[in-house]
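K.L.:
Structures given as structure tokens follow.
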Structure I
Amino acid sequence: MDNLTDLSQIGEFGLISKLTEGTNIKNSSTLFGIGDDCAGLSYKDKIVLVSTDAMIEGIHFDMTYSPLKHLGYKACVTNFSDVYAMNGTPRQILISLSVSSKYSLEALEELYAGIKLACERYGVDIVGGDTTSAKQGMLISITVIGEANKEEVVKRSGANINDLVCVTGDLGGAYAGLLVLQREKVSFMANPNSQPDISAYDYVLQRQLKPEAQKTTIEWFKSKNIIPTSMIDISDGLASELLHICKASKKGCELYMEKIPIDYQTARTLEEFKILPETGALNGGEDYELLFTVSQKDYDKIKDEKNISIIGYITEENRGCKLVTPQNTTMDLKAQGFDHYKQ
């Protein structure tokens, strides 16, 4: 792109003005947003839900294959997902952005185009944040603020014995997409003139680069008068998240491998990399589906819902967390997903 604008030409306040122009207020709980030292929010008798996530270049994303618009969208959606995992609704975000001089104004406007698109689609207001310079790369940190009715908040710790373990959508796609992107990066580095053909991987690439949060699932719960007993979003892999629920709830579980939902393209892609699809679905992260438990009294409400799979049930704590294979052998459920501080 020609005629790019160096950030030093417009300064911090000019950058803020450029990136936030055109934002508008969508929620009655937003009293006032960008333009003062603090945002003003009003929630009255609701429970306020707050979460924050940071994405760091070289750790969470690679600019070799991460389009800036997709990156902005994903940064928002991953935060919205945390609020939906509490059975709440995201309402506002604050964005902290730290970037080096290698990024131009136009590049950051592209990033914000993705942020604004996500906020528009999910009905969320941008109410503030911070911008700073960095010696290298980019860091995006988003704080999300949401709300939920006091009697409807769902935590990780509420699972009961004999509850059904359920998951939305399908799993392993984001991990499969990451493997494809990493493979193509290696090919590109070896031959920068190569033109990769990745059209056969559209689904898994979308799952990695532009995931969606489960807004429609939360709306469906409300329409069916379902309140899960526990819930978590799948950011670090199915096995890891189910172990989090069991630990918080002081319960065990049985998870049936053959019940785990896996898309055909995901399975095919993982097999290309000599990975069992079930292994990728258990341990691959960034799907941002919802893992939740419900009482058996809700079985009739969920059994025919196409977007929900029943994959196991909750047991007594002393029975441990078990994975049951299609051959009906049982083994301990172990988390092998991504951990920032483990080799």
Structure II
Amino acid sequence: MEGWNDGMMEGLPYGKYKFSCRLDTHGILPSYKGSTFRGVFGLALKKVVCALKRQECETCLLKNRCVYALVFETPIALDPPQGLRVSVPPHPFVIEPPITRQMEFKAGERFDCSLILFGHVNASIPYFIYAFDQIGKIGVGRKIDGKRAGFTLKTVSLNGTTIYSDTDEKIRQGDFVHHLVIEDLTGYSEDSFRVKVIMETPLRLKYRNRLKADLPFHVLVRAMLRRISSLFTCYAGGEPDMDYKGLLARAEHIKIVDSSLKWHAWERYSNRQKQRMPLGGMIGSITYQGQLGEYLPLMDVCSKTHIGKNTSFGLGKIRPELVS
């Protein structure tokens, strides 16, 4: 699709925007808040940018130029680029909700929510900021006395730089977006060491068409390569030049030395399908040992992009740590 992917770039354009908010009223939110924020974010963004309010995205003539369609109806708006290894293009965003299991909040309490954007949609950040401001007026969470909890968007920051504040309601101009690159994987030490991978949010992986409740290293590597390949192909002009088959083959020799993984059952209500949808995944941590050097750049990038299924809800956030 012209305009969204302008040929080969210097890596994957990546922006992680921190939205700092203050609750205006008492609120009750679920223990995991990704579905809540993703759902209302979609409603608010469509309200902000949709030119033909009653037109379905699939039949809309503007779908290839619409920010909402690209972000939330990606398979409809983005023609799959040549070489895409997955069945449908990935969404160009991830919502990282407040990471707290706290459910009841008092008026005046503050919370942070992050929005990660990939590719050209970073240029549309003013629309996302305005949409998030509208979320505060729509309200989030369970209704109390007929109303959901409203909040005020105080600031938006990127890489430690404030790009929006409610004091002047202006968006700072500038190129603050980073580019994610895959370092050269050759020449890494062949020494054996250990890496602990922590699942900060539920990780949903399918292997051989089945959801996994364990995580052999080659399954993790397969998920990382799939995520990197699809994002770079769709939003950076082409996938990185890597030895995909070799990386997977060598991953078979990496051993698991410790694991506290368990299945976390979770579900959301889909307004579109009018039913509850299971979105459980693995949580906890797992420690691998072996010649892991060439995999560290993959882990570093995927700790920023999330991996697995339903990443737009904030699922699949991993954090790798070297351990002695």
Structure III
Amino acid sequence: MKTIVLEEPGRFVLTETEPPAAPGPGEVAVWVRSIGICGTDLHAFRGKQPFFSYPRILGHELGVEIAAIGDGVTGLAPGDRCAVNPYMHCGECAPCRRGKTNCCTVLKVLGVHVDGGMRESIVLPAAHVYKSGKLTLRQLALVETLGIGAHAVGRSDVQPGERTLVIGAGPIGLAALEFLRIEGADLALLETSENRRRFAASAFPGIRLYSNLDEAAANADATLVFDCTGNPASMHASFKLPVNGGKLVFVGLFPGDVTFHDPEFHRKELTLLASRNARPDEHRRIVALLEEGRIDTTPWISETAPAMEIVERFPRWLDVSAGVVKAVIEF
């Protein structure tokens, strides 16, 4: 079957691999139809993704079609369209027993720790696919991205009307804004790209926009700040932006250390939160919200490409100035 392998930083290879074995008990075989490209994939291509080794088959934002089901699988049938939860947890460690499967101590993420979905077919646990009779495969491929924002907003315990600031309007920042909007928060965005500010203004009418840190700091009134950049300079500077007694949520990450001035951190009595991945209940909620039309990701998908063109097209998606909000490749 056709497979795309990231052999080393900066080099994709189109190759043929053996198709997967038949699904076992509790498993499903799926045809991979749509694959969202996210910051994790871009960082891996650049050689800057933590918890990563090469060669690797990328692909964790997946819209799939059921090809076959294993013994004991109910509620699914060949032809069903599904989203995928790519976070393979053990179910036995202390976080899993507390329901925090997103930070399982031995978590394996498709396309990061183990090979993912940039191939024609893959076998998955049936519990990790979510069927929808209404959504397109492209919409289903974005469920995982939305989950990152949903989980981060859930971590923050945002209240209706609360003043919030999101840093970075890539897909993860947009996902955070979507769920802040749903919770009735007051929205502001710090984004250096004019194209992305323009897109956010159209997607979130009334949002306050800042183009640089000084402008945002001069108007700092947010009790909740979400850094969705994965940029070390931004993450270090973000401590300046919450008001006294506020919260700072790190949604993006980078392979290095974050430092802050401790006296100022204590003076402001800030709360610092990390946010990692998402949980199955959050994915199911997202599928329902998409089906209800309360979230519309259609404008996000600004570029699609056949999987066989990824070698030529992928480098362009690294350039923010190209104006690509969300790219999707398709088998």
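No value in this document is a laboratory result; all are computed from the given coordinates. None of the values given here were measured: they were computed from a predicted structure. Cβ atoms are built from the backbone, for glycine too; each structure is taken alone.
K.L.:
On relative contact order in percent (Cα under 8 Å, 6 or more apart), which of the structures labelled I, II, III is highest?
P.N.:
Details: I: 21; II: 25; III: 18.
Comparing I, II, III by relative contact order in percent (Cα under 8 Å, 6 or more apart), the maximum is at II.
K.L.:
Also: For mean projected area of the Cα convex hull in nm², the calculated result is 19.5, so let me know which of I, II, III that is.
P.N.:
Values: I: 19.5; II: 17.7; III: 16.3.
The value was obtained from structure I.
K.L.:
Given structures I, II, III, which gives the highest value for distance in nm of label points 7 Å out along Cα→Cβ at positions 83 and 187? Walk me through the intermediate numbers first.
P.N.:
Working: I: 4.0; II: 2.3; III: 1.8.
That would be structure I.
K.L.:
I've got another one for you. Of the structures labelled I, II, III, one was used to calculate P(r) over Cα pairs in 5 Å bins from 0, in percent, for residues 51-154 alone, giving 3, 12, 24, 25, 16, 10, 5, 3, 1, 0. Name it.
P.N.:
Details: I: 3, 12, 24, 25, 16, 10, 5, 3, 1, 0; II: 2, 10, 16, 18, 17, 14, 11, 7, 3, 1, 0; III: 2, 12, 20, 22, 22, 15, 6, 1.
It must be structure I, since only it matches.
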